[in-house]
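Quick heads-up: structures coming right below.
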Structure P
């Protein structure tokens, strides 16, 4: 029996124990955006450090940042072999709205082969997998087939604001041949896939102010501007009737797809009716002239994530609010710069402020550029072979509509490419109520990571 088959059998024997560890990990409410959970973030960081330390003889340390700590581990005993840097994040999204959860979000619950909990798919389940694979390698063979560094952060769900400086200031510590991200998700559950591109991100928050205080809508209605009405008009100005962004200069740096790229996307097995049924929408919508996948993966967008103001409680309160608010994010494609996009969108909004209101704009503290990896990259080819060994088919090559900031950061600061090797899937309701992680994907991921490292061990740097 080969050593990799021994590793796979060892991981299979540990399935129940690994699932129990994931349940323990997912019970920690490590919500990075909420200061009320600052202590929980520390608990989660300690949990990750302890899990790495259990994979002896990994060297582990917790490194402070201006925000939440980075948990770092390494084993560099594979002389003459590749060095990979494994990335993941231990922070999670807020669980709101709580009333829409079938079971408590931080009481992990197994139902019908799925583990339900906030953060279990994004990213606690996927990031636990390589830790457990390292532990099994050490248990069985006392060594890894490659040199491995682990870097787990606690701020991904708030845009990784500390990570830019951390990577820039720790290039020697993080030096590697490639980054493997346990974050990212596969496209669909019924086909294994590898992601070769992700979109970037820029964000703004808007406030429109009318009167100096809330007013009685009977006494003052029709006499002063209503900021909520004004915000609706202002937001509507961002797109034309065909779904194209109406901001001047927004598409100035956007590269058009080649005919080959369009053909490759069109060849993917995408059922639009099934997609609509999955998301519960009546029809697709977006920029005219592009397919749904092209719009989701390769075109930039401006999306309104929230609008609020005035009275939102039960019953009625006849008020003309003094303020209205909105949050906007823009997904970016190659060559678009987050700061430039924020400036362009801000200029558009300022030019379209409705009469009788005043606009203030706050840009997000961070943005991220789009990122990509060549389809013939050695680490991507090894990942493809590992997935084929587990699933029996060649994985699809796809793109990601979302944003994982680390890919662009490692490209910019260190010239490193990132392979997304996550075993969550896009339908697992991360960022929504009833997030879940399929238990069988945990087991498949363990085998795939083990085979991936073994294949990388055959690559000569």
Structure Q
């Protein structure tokens, strides 16, 4: 049996909570074991934010050049080199990974273990190293940042057909002729528009009656209209019953409006959510509690029911965003070394859907505000009425604000429009400061700019 090595901290997963936590703890002089089963950097760098937004940048530029005539710019013989697009993505991802690896190599307080971690008991981790060896380690504190993975539905016939998820589809070396995506959430919409703008035919299939179930109906409807104008086909209220292979194509059988039908494609992608990576950890050998979904249960300071074990990022459930994982790291550090004032309760969580135009969202939707009993006012502004948007030729979408009538506070905002995620940050800062909506209505902002739209949005 190999010797059990001891550390002050063990971190499972090098994502956007584990990576800064590793650097912080080692900088305080602690000995740290970092265990990474896949590539350094977690989902964000390897198959999430970094590669997808790199690809989206290429697809959007391709689309703009193809449609530049309305601005008086005529570009002939526009060509897409898909292999070069993918290579640029790979180069950027590798550069980010390399930066983390070099940082670890320079740090004498960190031992990097590349392999699969599993618990033997509350205190002991077994690492099945990628080179075939095993190592057992212990630590005073254990931090689980193992992340999430694509949810693969138990669809009849799936094992008989080639299919992609949000990770594997980014390794394509050829552009799909016809891509069908099962799902209509954020991942499906971003990949759908991206491949459509690259030149693929794209069909999205959803079982619900709208495409973004957490958004208000008017937001969802407008996003769908914008994507349909790009040429994306939607099949909603549709239940996929079986998939089969036929003549080098994937055939989907489905039911819609009590009618059975089928559709075929060259490439089939599942975008049906993500599930936590907990089964692989053998938590049944510990006292750590997980729920029916597999999420690790934590308190407001991200501590599990086992006092020395914490869970951060996607693995604990809740919003699956990189910026949430990073804030989880800050909560843990504050709990361990600070005043212990930070917690997960009542965090203001912004997020952006990176289609074009972007959808930025923070706070309550109109429906949520009504459900919570607020007496509200709604402010709306179409992007086509905004001078800067007209000048730039990017007039699709609208802004929407939810206001508390009683105290004039901003309860929530959705900005579907050019640079929507960036404009959203201005409103979020105002909400963090507890500002009344009139302060944005009456503020002086640069003209012509996108930010001056807030004057009119809040002119309720």
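What follows is calculated from the coordinates using simple rules that are stated; it is not laboratory data. Just so you know, these numbers come straight off a predicted model, no measurement behind them. Cβ atoms are built from the backbone, for glycine too; each structure is taken alone.
So log10 I(q)/I(0) by the Debye sum over Cα atoms at q = 0.19 Å⁻¹, for residues 364-403 alone, computed for just one structure, reads -0.68; which one of P, Q is that?
Working: P: -0.68; Q: -0.59.
Among P, Q, the structure yielding -0.68 for log10 I(q)/I(0) by the Debye sum over Cα atoms at q = 0.19 Å⁻¹, for residues 364-403 alone is P.
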(request) For mean projected area of the Cα convex hull in nm², the calculated result is 25.6, so let me know which of P, Q that is. (result) Q
(request) Give the label, chosen from P, Q, of the structure having the highest value of mean count of other Cβ atoms within 10 Å over residues 228-235. (result) P
(request) Supply the structure label, taken from P, Q, corresponding to relative contact order in percent (Cα under 8 Å, 6 or more apart) with the calculated value 13. (result) Q
(request) Figure out for me which of the structures P, Q the number 0.25 belongs to, where FRET efficiency 1/(1 + (r/R0)^6) of positions 180 and 452 (r between Cβ atoms, R0 = 35 Å, to 0.05) was derived from the coordinates. (result) Q
